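Any read-out appearing in this document is the output of simple, stated calculations on the displayed coordinates, not a laboratory observation. On a predicted model such as this, the values are computed, not experimentally measured, just so you know. Cβ atoms are built from the backbone, for glycine too; each structure is taken alone.
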Structure 1
Amino acid sequence: MANFFNTLFGSKFPNTEKYENEIKQLIEELERFNKIEESKDLNRYYELDTLVHSGDFELKVSKLKKERFKDTEAFHQFKKFKEHKRSSNVKKYNKLLSKGKTEEATELENSSEIKTYLELKAFVESKEFMDIKTEMNDKNRFKKSKEFQLIEEYKTLSKTEDVVWYLKTKDHNSFKEIDKWNMTFEDDFNGTKLDASKWITGYYWGKALMNDNYVQANEKQFFQDSNIELRDSCARIITKNQECAGKIWDPTLGFVPKQFDFTSGLISTGQSFRQQYGRFEAKIKYSHTAPVNHTFWLLAEKITPQVNILKTPDKDKNKIEAGNFWSNGQEINQRVEKLKIPGASDQFYIYSLEWTEDKMEWKINGVTVHTQTQNIPQTPMYVTLSSHLLNEPKAENLPVSMDIDWVRCYQLN
């Protein structure tokens, strides 16, 4: 998709609204394409397309257009009848009949010549013969044929809006990139409260072990449900000045009570959704205030692997971080890339990670901004969005927020 949108918008990040509308249009076109592909009209079009371009059908149409009565077997039989009628024996036979000498005429009927004549006479005087003659002499014969009707049906179908669009689209459809993905998770936050079947509001192990929240010892904020709001079809995580009691995790002492001066929020799919490989994306806007870190990240069962799809650094409001963290024994390693994103603060962008067995590719509005091909995670991970304080901010700089318009995850078909 990056190549397509780089072509569409150029090398800079496309406008988020324009990019999202293009995606929506492509999805709608894909749905239309698939619907037409299964339609009776398209199936009939292909059936007729095969038929009318077959050699047998084309030969039949050619005969219908060119062949006349004189070209038929019926006409050949008619000529034979006229020839027999002119023979002396047939003339004699007809003369006897005309004079009422039936007995004498009957005696002649045993001859092969008279028998043939009578058979031909019966045929040329039959309804079958008259129907053939009438049909073959009809100037509109082809237009009255089944073949003409099939050709007209084919022409009509080939001009319908759906078939024309489908045939034009199928050889160079631009939604092949979309079609290869199957959505596995989605939340557009249109409700009045957070969907508890999808999200927990704290670190996974706190909810799993004690059904409560905690934070790491170096964090200055505590997570509270009240710091998560659903407004204007967005989930908003608010970081603010607020005293509260909470817990920290101390590697030696375990969960330890602590008083906090700041609160924030976290949402996670740790108990509902995990996935190994695929595409993970969210539409996010945040207000920047150092040292608040807004983060869209993936976690697994342990502290590593960890993948930051988006993390706001402490100081520069026009930069973000994209990174991967992994362990080699006891040592935690990382590869983090700082990326300059003009207007990243206070503007919606769509942040994505495409993750395969041997590659991770970070994208913003469909444009690739970072790639890694080493130390790729090989375990299912879950989605987390949160705002953190690792240093104390100036009180007057709070509150700040991160708005999440939607979250979507996909797997390759």
Structure 2
Amino acid sequence: MEPRTVTKVLVGNHAVAEAIRLARVQVVAAYPITPQTVIVERIAEMVESGELKAKYIRVESEHSALAAVYGAAAAGARAFTATSSHGLLYMYEMLWWLAQSHLPLVLALVTRAIGPPWNIHTDHQDLLTVRDAPWIIAMAENVQEAFDLTLQGFKISEDKRVLLPFMVGLDGFVLSHTAEPVSMPTQETVDAWLPPREPEPWVLEPGKPFAVGNVGPDEVTMELRWLLWRAVERARTVIREVDREYEKIAGRSYGGLVERYRLSDAKYVVVTMGAWSGDAKEAVDRLRDEGVPVGLLRIRFVRPFPKEEVLEVAAGSRAILVVDRAVSMGNAGVLGIEISSVVRGRIPVKNVIAGLGGTDTGYEDFEDMIRRFVEEYESGRTDKWLEPEWYMPWFKR
């Protein structure tokens, strides 16, 4: 039987809002920040018109927004918030409190560079800055995937094997304000696939008081961290299961934690994340036409990190090029560090930092990066790969 779907042309922010409507979210709290604001504006319209029967809480800061949905989730509600850039940094304290409480919800992060200087365009520094918080963290390539991941986020987050908050990233303006056709399951289909949340035994309930937030022995802290570790690890299985289940209701599967593009016979692998993966795929196609055996591995989930998938790809490859849109100062690009820690010297890894602050990086740039990467490997000049390359062809150093 073909999945029952409807198609609308939506910008990325409106696609996220549609997923919130279909998920029948009960509580939304948010504070406006560019380029996320359109998500919560649209949700506010839905609540006002009755399209979404939810409580919309207007707060004075991002910290309060996450604290408010934390309280809603703690009371058993299906909850949602959204932010960007400095708003996420302001939320950082609450990221840990929410996760350690093992409460599910979804946060949409419309990625934006961190200032100074003030910059409203995309890179991945905000999303990757919080990678060590115990959340499930995903990143979309296009508007359709932003919709799908938002909807799937509730299913993954609320699974009893996980019970952790879920963050879905989408590139600011490139996706958030760009319109694409979006295929959506019907409300009836979503209701059957994503039933109302079943509250956990530890949710707050009037008349049943208990203590939370106490100071505990050192050993208890370590035990609680291990439980968080286990929950993130368990999410690997749940993510793959939800991806397969979702295909039955929507007709789409993404392959779990990663997407493999032209990798079956690739000897050189490009690793990317987010919207510019489309440009990288175009470059891969053009180089394939010239006989260059290159393929692409797109990271869909930063946490849990797809270690098994990376090792599988590395096993059949000569070298890996990681193109990063975030940097860990004094070390390398963040994804480059992650990939290198998994590969552990099995094959050479080159790291390129590009596209910071929304710097335009098109398929021609990816072609240039890949050509030089292959040339350097084949001429034995991989010793220079110890340090990341900053891709700034306009900048004279």
Structure 3
Amino acid sequence: MFRSLPLFIGLRYIRAKKRNRFISIISAISFLGISLGVAVLITVMSVMNGFDQQIKNRILMMVPPLKVYQMGGQVTDWPKLAKEVEKSAPSVTAAAPIVESQGLLSANNGGSTTAFVQIQGIEPKYQTKVLPIGDHIIEGKLSSLDDNEGYNIVLGSALANSLGVSVGDKVTLIVPKISLTPAGMIPRIKQFTVSGIFSVSYQYDAYYAMINIKNAQKVFETGNSVSSLQLGLKNIYDAPLVKNKLNDGAIAPYYFTRDWTDENKSFFDALKMEKTMMFFILLLIITVAIFNLLSSLVMVVTDKRSDIAILRTMGMSSRQIITVFIYQGFIIGLIGTVIGVLLGILLSTYATEIVNFIQHVTGRQFLSASVYLINYIPSELMWSDVFKVTLVSMFLSFLATLYPAWSASKVQPVEALRYE
């Protein structure tokens, strides 16, 4: 019986009598604060996870898992390189050459708009084995960039909108190459027909365009060379391992490999840092609630000094007195954490639908694809985050009980009962 007595008394102290209503209110605020803090923390971390995953997916629609470059310049013999790579790295599923450069694009429709553009020269039959860009063509066909199809160009949707063009319209590409003519030196200019429009994310839709690789080699005067060799993998998350294997293997020292995380390292590092900082900032909500819990327990100890003294005279040890108040504070923290976890899971699961409903009611768009790459709130609940938040909340709740419990154990029965 005495083993369960501290738990029984701790539970009784959680429900204060009418004369202790103020203490009860403080305890309720602590409980609600812990629940709210845990729920918000889980929800925000789930949204950050969703952003991270969605942005990775968008980037991997246009950025291959691996790129192989030749030391000192262009890749001169990509078919030979592709064979060497596939031989030394069996996890490589496909290889696609690409010519990359920049230029200015203008529409031949009488408008004055000129846009900076990142040109990619590709071979569709190889490119579609490395990247799923063919699945994101919203007008026209990617196969229009096959050999012998003429000077066609596939534009990003935002780029096409800014130029005011659609499939079938003519555009002029100005590249940073100089041509000698009787009139002097002039930039190289080539006219293309818009044969397709793709939509991936604003970052790519606004600045990227694709043409046939042989046309790119002619326009940019690269001969038979290409900028790099793109590689597809069975598992994109094996990219760092395969990169290291290639850099240390058969293709070194004439070539070097970069993976998709290298191409966007600063961006992903920023996302990781944001999630970490958001965790600690929102942890302050729980910390404030924990301080409320500590304050309420201190007030309970002060209010129950005579009760503690009587319990001590009846034979309860200092350790049992400590256990009473640890139970009381820990149970409040436990219930608050459990309710917060359940609420956080619920909000995380339906975060997208909730935000979409609010946007529909208010008529406001919270996210712009031009800034965040996506225009909706994604959410991905990770149980490791739930476990981490639960563990931190329970640990802080336990810490909050230590001082009040220790203070209660130091109550002297004679002093406490002198004026009773």
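For the read-out P(r) over Cα pairs in 10 Å bins from 0, in percent, for residues 282-385 alone, a value of 13, 46, 37, 4 was computed from one structure; give its label from 1, 2, 3.
Details: 1: 15, 49, 29, 6, 0; 2: 13, 46, 37, 4; 3: 11, 26, 22, 17, 12, 8, 3, 0.
It must be structure 2, since only it matches.
Given structures 1, 2, 3, which gives the highest value for volume of the Cα convex hull per residue in Å³? Kindly include the intermediate steps, with their values, before the conclusion.
Working: 1: 236; 2: 156; 3: 211.
Max of volume of the Cα convex hull per residue in Å³: 1.
Say we calculate mean count of other Cβ atoms within 10 Å over residues 98-105 for every structure; which of 1, 2, 3 gives the highest result?
Working: 1: 11.1; 2: 22.1; 3: 19.1.
For this comparison of mean count of other Cβ atoms within 10 Å over residues 98-105, the top structure is 2.
From 1, 2, 3, which structure was helix-only ellipticity at 222 nm (-39500 (n - 2.57) for each DSSP H run of 4 or more, over all residues; to 500) = -12500 calculated on? It would help to have the intermediate numbers written out before the result.
Values: 1: -10500; 2: -12500; 3: -17500.
Answer by label: 2.
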